[in-house]
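Presented below are the structures under discussion, each in the form of structure tokens.
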Structure I
């Protein structure tokens, strides 16, 4: 009985709970090799399988470099014990020491950030210079170390043709954030923050690691300044990742304005870093004179895809043309964000939330076997989280509404799953470039005999040819049948008399195998859509496109379409009319109150300008895909009142005012408390 209780206590202390592993010390670092995972705590190194089963441990202290060298079958560790040391361990058995060298300081002396990874045949290390003297004007910040005894100078030598293989800086205060090795072509990238009396900067350093000699790699240094963002300056890089790409190098960085009270303190931005050229001031190869004359360009974002109060980590995978981002936060959340090939973001979803709001550490890693899991560290805990949650969607409609390219409807198993879990059958999924596309779209034509043909299209694609049918009904009556009805996945059409246009809503039921999806469409006579308001053209255009008609920009009229095709997006079809409008946009000046309990608040006063046309209030949380809407009352040109709905959680939400054209104006904050 005693042994049984002892076993239970040990199980609770070192929680071996499937995809969660707790440790008795803070996690300092963790790395993932091809077949093993290694976790470094205050006083111990843990060797684990990818499923988090612990295989070996090694008592070890004051370690600051942990790098798997899979091609060599070794794990490199370095630290500050005994004035610095490095040790090479067997990657399959960390208790087996292959080589040990003391009186060698490779990583930082202090508990500061550093970056280390294998660059070709060398160990590349970026760190602040701990050995600097007060009179020094140059500091060693990047060094290349041998990894093999057979290399000139032997293992752990940084000598290169008579001098050290180092990059120097005239800036003392540097902080390395991350780096990576590109395989083809072989290039090394380092990302760091710098701080002087005048300003903070984020820099990227790039080196050509195809070169044989270390000194030639160092001399190939190119660098640039990275800026973020246009709405406010965010001069500190918190975390970053490279996005797998066939052409070019797309990189994502989390930037901070260093104001945790700001709900948009941190921003996630994408950059093309494939052509970093020139030099930034103050960085140069060893003994180069002068050190880094300013010739490098400044990199601006391709797109800013997400803003949040406290992002702390980011990782990315690619699925065809889709990019899937995973974001860790300082309040213990793991967020998933989908981008299409134009970097348009989908709706963020929370995959995990820590009960005690421990911060997600800056580096996250994928399981290298199938990329279906991501490892995240929170203080003393390592978690292996699934990158998909397809199974929670029980219908095809919900599976598509998730807007997750990793999930699709498996026809044979009748469930939402990943594609590799759906073999020898149709897998129905979201098409590319469709994040802003509704599931149903339609267009209408009219022929000379006044017969209407409605062309319906579903925003779906399939690996096979699933059974597919459509039904168009008004009340209990079928609108079309026989030769007037056709269906071929994912499109169908229905022809009927134009007299049926004036009968209100049309019910459309689409069946894909055993999944039935129903939608109500409002049909109108395209040629009779008119408007007498001051901004008639824009309003007509919105109504025209919404009814499945064609807007003629030349005649400024709504017309029947000329044949089947994708229904245009209102934003795209009518945007040219916005600039022509004599239109005073509504503005929000204040909300009273703007801090409420999670029960909500009635009779809230909104002050602003040009509020006459506001139809409702939209309330959107950062991590809530479905916005809430509230009607307005007691409206005038400069005030209106509305009710703030209850919220299930604490935090901030954004408020904007909606006009009849469905646009939302303004951006102010409501804070939900307890």
Structure II
């Protein structure tokens, strides 16, 4: 008989026999069900989650163990905790609801994952819930989602859904929270600012407003006073209110992320999906939380890169000319872009007859877009085309024929260059958008879609559209995802860049359909670096592209746009003198030599967010600490001398330190480098320095 040890989980009042026989399913992944205690253990080498269906019928979360640190995040004492939390026909299906167990199973899934599925029948109404939880090899994350199926004979209404229903036991220790804003209202209301709060000193929750057209990224981190933490993220493009709170009197920490303005009809036999989310464990600081998130995103969520050995690309974008572009001018720009080493040419707004009439303006492009696309390809570059698929000029054919397709919102405060917004969740509009996108991509030889627009999840109060009144937030988020799925399936090999409001839909649903995303739109170098500083916590560096709209007079301008990617030139390249072209050609070659290190390395934020008064620095460190690159920026108003202390090095290793633009090297140990730092003297104002740090063996 196999010996077993007994583990009492705090607060759930149950003794769980933990078998020493680990059911290995795929590498270090396992899912084990114990029929005696009706518990599931799901885990890998990094973490283990335990769930239970009790004899009373509750579906409970019991604990999440961080195996490397030994930290056990257990459910609160004397109360239920459950990842289920939605309301159907005013009936809560949550931690206090009772269910019958219908079925459970496990299966291997792509990207080296294992999925546990639990099907439950609600006792309070004719409803079935399907809870899915996933773990992946080498990843300290639990990914999950819930479906509700209407088993009744009449339409049911889902009016509340929480993507982040977690409660953890918390004593008298202190907890800190951290989250990041996103680009908002052309940067006037937000530019990826970091937000840090001592949750234990607050009387109420910390709140984030997330999703398209909102204020914050769909990511948050909790850290305790011992340096152990939890990472949260949710996969929803629509707007949500997320909270984190330490309730000392109740002895718990709780999270939530509620979908806003939810009023979703579910017909008999149909399903409603609570958008997916993930919960991760880590030990360290905010940089460590960011790095673990980024590696999880790349391994599990992110759209595959088009050319892994040379991505992110060097690109040229025509918006430096505004809408005043034409075929001959763009041919000259393409020639010069190719000559400096660009790999992608983006034809931005101004090529079409008007917004919504996605056909070439015959006066500007008399030969058509396909001829121009072929020319770009002949120069050895990929061709990108700007399109705002949810916008239509009042004079466009689609709007004149179908003014009723407009997303009706009497409180809308701005428009996209005077265009009217189309409601994608209105069925006939959705079908036209899909067909038009497929036509444009195929007909014009598009390799890369530069998708733009003012809010990709439209607010619509129409009671004549095919979506339910009051449900446009969820409906349009779901519909935009479905549009992307259908268009991308019909145009394989074509990749997408997210440019929604210049970095205003920074979500973990977005990363699944786009290969990159802008983080601040057409801004000067300081605002660009501020955006990069914040965005490189939740998102991999390749999801932080910026447009270099300033003239590249020196390294301060070019290198302010190199950390992250893609590296996009946007100034009027046809006006550059030969010396500037030669300079940019060298800078492009430099970017190509470092882009893989920046893409794959751990980001260390060595200084506070840049504000122009000090020399700001950011570092990428190769996994294992053998190689690092520090970007050090010297604004005009900053001191002419600086000191930078790299991180993540191996203390006992000897490193070779060299500056990109200077001869000579310095040999110094890793411990001394991190403690004493590297002194820098700037002779040009402003300027930028790159510091390579490489282990000698």
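No lab work stands behind these numbers, since they all come straight from the coordinates. Since this is a predicted model, take the numbers as computed values, not measurements. Cβ atoms are built from the backbone, for glycine too; each structure is taken alone.
As an exercise: distance in nm of label points 7 Å out along Cα→Cβ at positions 275 and 523, calculated from one structure in I, II, equals 2.2. Which structure is it?
Working: I: 5.2; II: 2.2.
Working through the options, I get structure II.
Kindly point out which one of I, II the value -1500 was derived from, the read-out being helix-only ellipticity at 222 nm (-39500 (n - 2.57) for each DSSP H run of 4 or more, over all residues; to 500).
Structure of origin is I.
Compare mean projected area of the Cα convex hull in nm² across structures I, II and report the one with the greatest value.
Values: I: 38.5; II: 32.1.
Sorting by mean projected area of the Cα convex hull in nm² in descending order puts I first.
Looking at structures I, II, which one was mean projected area of the Cα convex hull in nm², for residues 411-610 alone calculated from, given that it came out as 17.1?
Working: I: 17.1; II: 13.5.
Source structure: I.
Where is relative contact order in percent (Cα under 8 Å, 6 or more apart) largest, in which of I, II? Don't jump to the answer; show the numbers that get you there.
Working: I: 6; II: 10.
The structure with the largest value is II.
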